[in-house]
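In what follows, structures are represented as structure tokens.
We did not get these values from a lab; they are worked out from the coordinates using the rules stated. Since the structure is predicted, the reported quantities are computational estimates derived from the model, not experimental observations. Cβ atoms are built from the backbone, for glycine too; each structure is taken alone.
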Structure P
Amino acid sequence: MTRPSSPPTTDLPPDADQQAPFVLAGDFPAVTGTQWRAAAAKVLNRKRPPERQLTPDDAIARLQRETVDGLRTEPLYTREDITADLGYPGVMPFVRGTTVRRGQMDAWDVRAFHEDPDAAYTRKAVLTDLERGATSLWLRLDPDAIAADDLAEVLADVLLDLAKVEVSSRTDQPAAAEALLALIEASGKDRAALSLNLGLDPIGFAADQGRTPDLTGMAPWVARLEGYRQSRPFVVDGTLWHNAGAGDIHEVAWCLATGLEYVRALTEQGVDLDTAFDAMIFRVTASCDEFATIARLRALRRCWAWVGEVLGVAEDRRGARQHAVTSWREITRDDPYVNVLRGTISTFSAAVGGAEAITTLPFDAAWGLPGESSRRVARNTQVVLAEESNIGRVNDPAGGTWYVESLTDEISTAAWAAFQQVEAAGGMVAALAEGLPARVLAELNERRRRQLATRRLPVTGVSEFPNTAEPTLEVRPRPAAPARAGLARHRDAEVFEALRDRTATASAAAAAKGGSTPAVFLACLGSRRDFGGREGFAANLFHIAGLATPSCEGGGTAEVVEAWRAAGTPVAVLCSSASVYAAQGREVAHALKDAGARTVLLAGSLKELGDGEDASVLIDGTIALGVDVVEVLTGTLDTLGLDTPGGAR
């Protein structure tokens, strides 16, 4: 499919304000880009020796950031970065929203997600959500979730003509759709007044289960919803790709490819083009990368409108309706209350990005079935943002900002190129069979693994600022889920959680015998101003795995060795400044090795030890910014003799 050569523009309305814009910085002297770059270099060059001074171009390169899927973030954006006409909400190309918000508080659906198999509990939870701020429901019907036969009980107290209901399933989507339709038809409600989504996503289901997509029989589902003017049978689920490792570009690209595949299948089965194009919603991810989420939702609407333009769809049918769900991949098990912050940022981003419906996942979702407290926090996150922060009163509040507009353009362009790759492979069904998404996901997951391991992609509370004394959450465990052979879902924090589990298992075994938590000794040399920064860095690193970090502060070599012996660990880390390392580092390292230390690490650089014998003879490794912490911690746990879960060493 060829992208339109020039995206449509919209003329200013007759009553638009034609006065000269008010310039907030009008009383200040103009600053050129060259001046700003020189100022940035000056800041970065502080404390750098003359021979290592950065040029302005080098300084800007240091400040640039690149995402997993190759989007580059600049340190500064200007008016020149906006190249496209901004347009208006509710009209082509729908970048600024599919609808116009007119100051109402309920600018989006607060969609509560339910999957608890206890029908009585879920019935009560559903009613509580609707009474206290939720405006619609999303129910998962599966053997490990709500049973299809229990749907009537779960929704017994719901006024179906007031609350939208959406179902989904990981095992049998047609059965879930039939269960909802049977309930609706038995209610005798006016079809035109009801709003529902049947959650059918044949391509997403096949990818999730490792099967071949079956797009036959899609048209009858459209016919089943005839008369349901506010309802749709299909969903294009981008969260599946996100949770399997996709970044912003490929979530958009594969949503476009899937949606187009559905349009083609429906028209081939006799559904008219406009109806086919309007028969689906897009379920998308809201991540805690605020600006990327805002730009991605805007980019998806733009690209889907381009698809509609090429196909000749009526303009008022080209808008991509989006149901945003906070990222499951970003939820952590450890320090779970930080998930409240992640959920808040993600929800805010989805609202600013123009999602028509938002689901905020409870902060304890990685532990098990969410409880009343976490469900309340998830619900109130949206209520507070809508009714106290007043986000819903503003149309596209990020529109016109140079960074967001530039990022929207970048995602649109890159996603369209990735979409074209799928089209070149014969469409999404053919691309799945050929293994294109699997190859892309493998590459993206490897890049993400490296960024997580080096903390270029930090996970607060897990890989940064870990809480070693956090309380355990009391939740009900999830039922065992049916086996799948398709997309592998992974949370970003899992690799660090596995390290923490190794230590926790060993700690429990040691406690049963009167022992203590496995530890790494921090040999802090000199005064606190010498070792303070590196002690904090080292302690934070080893706390990721839940290890204790006993230490000594200053003292001579004999005192350091004595303190190391008292710590009872074979691993020691030297922490101090370059000047102290040069004066005392080699002597202490020698003494620790002579006393029996199996591993001696150094916080900093080996060259800080000064001249003498090869430092690598004394030091087994270094830790510093950018180090692969997973590799360091895995090696440390191996040295400590801690088993991996299941007993393997």
Structure Q
Amino acid sequence: MRVRPTALPWRQRLLTLTAALSLGLPLTALSETAFEYQRPDISPETSSGNEEKPGWSTQEFAVAAANPLATDAGYQILKAGGSAIDAAIAVQMVLTLVEPQSSGIGGGSFLVYYDGEEVRAYDGRETAPASVDETLFLDGDDEPLAFMKAVASGRSVGVPGTLRMLEMAHGAHGKLPWAKLFEPAITLADEGFPVSPRLHQSIAATDALRDDEHAAEYYYTEEGEPLPQGHRLTNPALAVTLEKIAAEKSPALHTGKVAEDIVARVRHHPDITGTLSLEDMATYRALERDPLCTDWRAYRVCGFPPPSSGHLTVMQILGTLEKLPALEVALDDGLPDVDWLHRFLEASRLAFADRGRYIADPDFVEAPGGDWSLMLAPEYLEERAELIEAEQSMGSGGASPGNPGTLSTAWAVQPTQPEYGTSHISIVDAQGNALAMTSSIEQAFGARILSDGGTDLRGGFMLNNELTDFSFSPTNDAGTPIANRVEPGKRPRSSMSPTLVFEREGDQRGELVASLGSPGGAAIIHYTARSLVAMLDWGLNAQQALDLPHAITLGGSVYLEAGRFPSAIQQALRERGHDVEERELTSGLQAIQRTDEGFFGGADPRREGVVMGD
């Protein structure tokens, strides 16, 4: 499918964005054989919380990321002849600096990569330390810790994996020298960058940052106030750390002074200590896994396998909807119709029930029937679709897991827990290589632990709290084990859903159609699924799809994006048995789709992201 959006040329688009968001054009007169980073004149956007984005047309390549400085770094790398993976590394290093509340070198990532011939999946998910056991998040009375108490502690920190994963992918697909890719982030860390509205708001909303002496000194003024929007913030500790990584690659983080500082801050946490060790850091391995590619309508949708639940749950939702009778209307006056919303929410309940029972790290948990694809088998989804009634919701807790295949072990259903954080990057380069990469430290500012990398300088990078993605309870009340319980060396289940879409030509994969993904905890699944429907089924362009309001359920209450749905829709859902609440649903979707002229990119209006390209 090719989309022909009505859009201005890229440079006119960027000028429109400049007027709207106070952005400046990047200085990118670079040769094809050399790279010299040139700092762009980019200021923070306004702090409305929902900024209209125009969508961006490009012809040769495109990069979409959650902050304009990060997008520009990727743009300059692509302009210099770098590959998509080269650009992703530059983008992620800048995000570590300018969006520290969401992702960074102290966290983990999933990357789906298309090299023009094959789709590959690179796993940089954090792992549990070797010394933990399933009681990690239980208190002295064998009761689960309060969630936020567990988050802001040494116990929540997993062994970071983003850097090792990016090093692995660069070895296979990189074109520019590794060290060159760090120049944008090092320059910005040395010279400073303006604190964006989102970073300011995140600091103001995260009181636990004050409990970390190093973070309190860095993120607050001498008067104890959150750094204001526009404040020029340098990060000398991160600059020195990135210089070491540029020279020594991932061993600079996983061994030596940087690793020693990470481990010391975890093991000497002032409230709840963790057991992360230098051996855990040194022995971490990124993995290449087989991607999951699923046929849906006229497309082949490729995403990440477990330990991510993203692709399986997204495609269960879409596959279940496909088994229901066709609707005459799905969009009504620019909003999803009540009938479609009801079906989407019911399919989500069923998919999340399966997710809660079956999906976990595949090195520890066997797939139902020994094959994850059985969860997407047409006959199984047909059975699940038959459980959806047109006029009556299953209601909170009404959806039970199905039986997609014989299990050698019967897992208990994991209780619902909060999930947060994350950032998404989508890139297509001039050679046709494409990637979708979702990266996270989990909660805002992760474990609220700032490592200076052993430099004794101001700043640094945040450590993740990804281990709180494990089930706090190892078993249910009957003693049946939960698949996603804590175990040594295990990777916690994720909802990250980096997605590449291709045309389907019989049994073959055709041309690239789109790259997309989002942050948002468990709601990533809903955001991605709805965006796929909007782009591929309803015919909206990437920006129009990302602009649509959100509706989600994790199996209990329905959450509608605050202020986006009229009371008539809310009441109609209540009449069908949904427990409806309004809530801020701050996704951070990024999407790039192929068009007849090249590419068209969209950035979520709820965040600071932009798309750039030529």
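Summary of values
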{"quantity": "Structure from which 2.7 was derived, distance in nm of label points 7 Å out along Cα→Cβ at positions 59 and 531, options P, Q", "calculated": "Q"}
{"quantity": "When mean count of other Cβ atoms within 10 Å over residues 139-146 is computed for each of P, Q, the largest belongs to", "calculated": "P"}
{"quantity": "Which of P, Q yields 48, 45, 17 [Cα extents along the principal axes in Å, for residues 459-514 alone, calculated]", "calculated": "Q"}
{"quantity": "Entry that produces 17, 44, 30, 9, 0 once P(r) over Cα pairs in 20 Å bins from 0, in percent is calculated, selected from P, Q", "calculated": "P"}
{"quantity": "Test item: helix-only ellipticity at 222 nm (-39500 (n - 2.57) for each DSSP H run of 4 or more, over all residues; to 500) calculated as -9000, pick one of P, Q", "calculated": "Q"}
{"quantity": "Entry that produces 3.3 once distance in nm of label points 7 Å out along Cα→Cβ at positions 155 and 483 is calculated, selected from P, Q", "calculated": "P"}
{"quantity": "Mean count of other Cβ atoms within 10 Å over residues 123-130 - highest-scoring structure of P, Q", "calculated": "Q"}
{"quantity": "Per relative contact order in percent (Cα under 8 Å, 6 or more apart), the highest-valued of structures P, Q", "calculated": "Q"}
